[in-house]
Structure 1
Amino acid sequence: MRIIIYIIPFIAILYILYLNLYAPMLPDNSPIPSVSNSTVYTIDMGALNGEGDAVLLGPFERLSDPLSKDNVTYILIEKDLVYFSSPVKQNFSKVKVEMKFIDTIPQGYDLKVGMKIKKEWSYTWNTLYNPFYASLETFNLTGEDGSVRIYSLKGNITTPISSFLSSPPGGSTIVTDAPVEINTRPDITYRKSSSSLSELRGDHTFYIYTKGNLSLSVKKQDLNWYSGSDALDIKLYSSSNKLIKNITISDDSNLGKDSSRGHLQNGTLESVVEEGIYKVTMTGGGDILIRSIELNNGNIVVQNPFLAGILYTNATRFILYTRTAKENRMGFMTYHNEGLQTINITNGNYTKLLNITTVENWHYIDLPSSNELYQIEVPNGDIVINSDSYFSFSKDSYFTPQTIKILPLQESVDWLKINKVDYIIVPNNHEVKDSNWTIATTEFNLSDAYIENNTLNYVISAPHLSKYNYSIPVDWIKIYMER
């Protein structure tokens, strides 16, 4: 035993010499110390904690004394605007705030968290919890990611969030309560080749997508079924409905009603335009046939066409193309027995036949929403089509001219119906239920933060607390600093 006592100091001296003289010369094969990708700070609200890493700042008169139930100690937030803070390290890029509370928030209100962004009182706000969002679960979930959820009110389309935001369904009305960028331009690539339509009767509205030297050539023919002038006015409008150019193709000089069809008359509207969507109207009454329309470059579609065909011209068969981003009721009607026929509608494996069996009566078909083009074959023409969709006379000429309509969210299902909303975008707050408690999370970008003395400040806002005799039980707040 005495020998061991003398040896231990000797071994210690040898080990120290090894560390100082030999170890630095050996290769370093030890693993690189790992650095945590997150730091978590916790505020125990039930303890009314006011010191430590994360700090509850009050004002404490807006909070109740600590309460306890089912082994959980908590406090009540009784007034709006309660502040807290946490340390922050410069090498982190985002912060998540998570709160455990009991949902006592009435419909029409929400619970927000603000992060300070300026030296003076200025915060950027995120919705932490909104009870209205829970009511949206009855609708179809179109897609979700870590930031947002998208619900569809009128269809059952599933798509990634990035795809939806970059190319939302044409003509949709979208309401949003989330800070996202939505592409409102039509999903279309400019085509250099020409596009055409033919054999229409009466007034029509067209939309074109074009650029540069625009040339729109029109051939018209008077039916002379009615007395009076049959001049055709052609007008070009910008996307903001500002008149750019107009021309008139005059009457054929037959002002009578002898049913003597007039000669073909030509007119060309020319202009230089930037790339974009333009509206074209052609008006002159039902005594006119638009025999052909030729757009020198770009795409052209027509709204609610009156297909002439049999009884009017030799072109008795039409093939049209359309798209239905949402379920669409389409109506067909003829004024004459010559227009009684069977219309064939196809889309991939979808095939429907619509029999037009009576004159001057609408015949309807409901087309399911689809991203693919429907093909509509009208054998004899002499058909009026009524629809929310648009129609082209070739596949490659089709586009959806309606831009996306974006509205701020109003928390009312009736409001959603009145405004014919198609999609709702809300924050994805990753809510979790723990018995009668709710845990919700929201995230901030630290590049926006105002940091003073390595401290970041936050505020909880519940505006209804200032108006009604409510309170919000809160167990804890956690702050996650992440890279």
Structure 2
Amino acid sequence: MAVTVLISRALEGLTAPEVHVEAHLANGLPSFTLVGLPETEVKEARDRVRAAIQNTGFEFPSKRITVNLAPADLPKESGRFDLPIALAILAASGQISSDRINQYEYAGELALTGELRPIRGALAMTLASRNSGRSLVLPELSAREAALVEGADVLAAKSLGQVCAHMTGQESLSRPHPLGAPRQPLYTDLADVKGQAAAKRALEVAAAGAHSMLMSGPPGTGKSLLASCFPGILPPMTEEEALASAAVQSLNGGFKIESWRQRTFRAPHHTASAVALVGGGGNPRPGEISLAHHGVLFLDELPEFDRKVLEVLREPLETGHITISRAARQAEFPARFQFLAAMNPCPCGYLGHYNGKCHCTPDQVARYRGKISGPLLDRIDIQVEVPALPENELLSKSSAEPSEAVRKRVNAARNRQTARQGKPNAALMPKEIETHCPLDTAGETLVRNAITRLNLSARAYHRILKLSLTLADLAGAERIESNHLAEAIQYRRAFN
């Protein structure tokens, strides 16, 4: 057979469109041509495929070989097309049977020896191929990752020779073993943090309603330590959340099987660029906000980030996704993350310290805090101070509540929200806020005074209502009461 066609998949954001790999062998001077908008990594497949075919014991055809990756207007990148290209050439030259070749989809990078190496984006490809009616043949490590997708038919292969033996019926490819119970993550325990009762309470509220939070305080007061405790009090991930989070991490090749169903905790350095945060590149890849999908994004030393970098967070904090547009390509990635940030109160860091160390002028303090724009602050639900601990509290033995006890209350509150509206309170839309956050006369009076005195925006007003609903859920109350509103308003006062 002079022409063989089989199926693989490209990556376009989180989607994985079909790619038809067509191999044609013709008489003429020996050559190997790849067409169909291949990028550099795909063009280099010619040498990898040639060596892999020869080292597997097959003959590389001395013909005019043309391989087309269709559709031609879809960019193709990475080495995932090595395996389908090699199989198409072998089938077109008659060295393996093509009777069963259309029952499968293929992806895998070939070593020169014919061994298969793992690829990135295996989960996204598996999600796309799950309902195609075809099995997906992947390298062994990638197949273990792909097996997390329920209902997908995945086959694991170690080498090109093993795939060829399966095609000819000499042996069968195995299905990867299902993943056992996920490993229990080791998070810092809240009991290890001395004092800071107000900040711990704020962390609990943030976890219960999926709210964003900013901590401000002098150096060494426990802001970063509190942030590291945060994943340990979050509710366990659902199957859908775990799969969505793993699929995004798989696009960058950073997903680890042992971290399945664990909340990601991303903490980029303050020198990170805007592209590093939101994603980008000629072939767009997810950034930190998408890698933190259904997890935590923690920005320490918030004012030290470039202001233009911080501004890119504004839309994702509202919408839960990011669209990256380039001249030739566009990609959309999910970005439903919980935002945590920490900062010092002034340039020297000691404003409000009980020892009176700070000598910063009001202008210096205002200029330092001005690095964080008002629109970004307006999108942060909880703003709390983390003061320095006096010596007697620092030297005393810790008797703080452990994370496990806090997590139980958070789970109960989140379950109430799921039963009531199917989503965390932070994700409520304005119409839903009107439905689920009714106020009595005393509550309306309290909110009206807060709006006047604190100059609250409409967004801040809605966020106070959502925060109050979370506080009611934690208390097991049926409706928002004045004390819930008062506490929610208190969390908006740190920078007003």
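Can you spot which of 1, 2 the value -10500 was calculated from, given it is helix-only ellipticity at 222 nm (-39500 (n - 2.57) for each DSSP H run of 4 or more, over all residues; to 500)? Going through each structure in turn, the value belongs to 2.
Once percent of Cα pairs over 20 Å apart, for residues 243-298 alone is evaluated on every structure in 1, 2, the highest one turns out to be 1. Comparison across structures 1, 2 (criterion: relative contact order in percent (Cα under 8 Å, 6 or more apart)) gives the highest value for 1.
Can you spot which of 1, 2 the value 289 was calculated from, given it is volume of the Cα convex hull per residue in Å³? Of the options listed, only 1 reproduces it.
Quick note: the coordinates plus some simple rules give every number you see, no bench work behind them. What you see is a predicted model, and the numbers here were worked out from it, not measured in a lab.
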